[in-house]
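Listed below are the structures to be examined.
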Structure I
Amino acid sequence: MIFAEHQRGNSQRGIGKLLGRPASTICRELARGRQGDGGYCPQVARRVYDERRARSRRKPKLVEGGDRYRFVHGKLVHLRWSPEQIAQRLRRMHPENPSACVSHETIYAAIYAQPRGGLKAAMIEALR
């Protein structure tokens, strides 16, 4: 809609009224999708938006296949440790590097974020 109205020569304020958005939002979107020739391209705007959002998000600490994930999974499922015990062990193993540690809340969140299936069932079953 922004692309079509901008092509017609409608002002930012006019486009904003049409969409029920402030003119500043339309201005930001037009700036985000600006091309070399001064035109607006919604695909460029979307790509710029997605890249910016990806940079602003926090990276997950427990990624399936990672070393930390394997450590947590092994202690939880095979040794039946609690998430609190695992978190404490990680803190003792890496006292100088807090980024290598995870909290027990992170471990619980990772368990419940798993898709349904055998792995999630095994991890939930391992909880006390």
Structure II
Amino acid sequence: MRDLSDYCCQNSECSDYGKRGGEKLNWNGWSGKGKQIRMIYCRTCKRSFSERKGTALFESRLPEEEALGILHHLSEGCGIRHTGRLTHHSKDTVNRYAKVSGKHAKAAHDELVSFSPEYERGPV
């Protein structure tokens, strides 16, 4: 299990939104089938959210190991149908995870690029 210092408040209206460290966060029960997803409570805004919020696994219905298995095969270059056969999931399920993780990766990339330092090219 990951430590609270890896998480931040996911409420965009909270003054601690996006601040990692965990000082204002507490564990607040469980969610999901089989109570496998932890809930996090922010003491600043008094809101709870899933530990998966803000990740590619948010609203995932599969256990974490199965979802990560699908994403691993896709990242290795396996096609949708081939990944489905390897992980014993339908091509529709694999396709859904591919789309969700792709959108998440694009958003993360765009955010990181916006904070990248300017590159100045020297004389040629």
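Since every read-out is calculated from the coordinates, none of them should be taken as a lab result. Here the structure is a predicted model, which means the values were calculated and not measured. Cβ atoms are built from the backbone, for glycine too; each structure is taken alone.
If distance in nm of label points 7 Å out along Cα→Cβ at positions 8 and 88 comes out at 6.7 when worked out from the coordinates, which of I, II was used?
Derived from I, not from the others.
On distance in nm of label points 7 Å out along Cα→Cβ at positions 16 and 32, which of the structures labelled I, II is highest?
Largest value of distance in nm of label points 7 Å out along Cα→Cβ at positions 16 and 32: II.
Starting from the value 12, 32, 31, 18, 6, 2, 0: which structure in I, II was P(r) over Cα pairs in 10 Å bins from 0, in percent calculated from?
Corresponding structure: II.
Using helix-only ellipticity at 222 nm (-39500 (n - 2.57) for each DSSP H run of 4 or more, over all residues; to 500) as the calculated read-out, with -17500 as its value, let me know the right label among I, II.
Source structure for this number: I.
Kindly point out which one of I, II the value 9.8, 27 was derived from, the read-out being Rg and Dmax of the Cα atoms in Å, for residues 64-111 alone.
Value 9.8, 27 for Rg and Dmax of the Cα atoms in Å, for residues 64-111 alone corresponds to I out of I, II.
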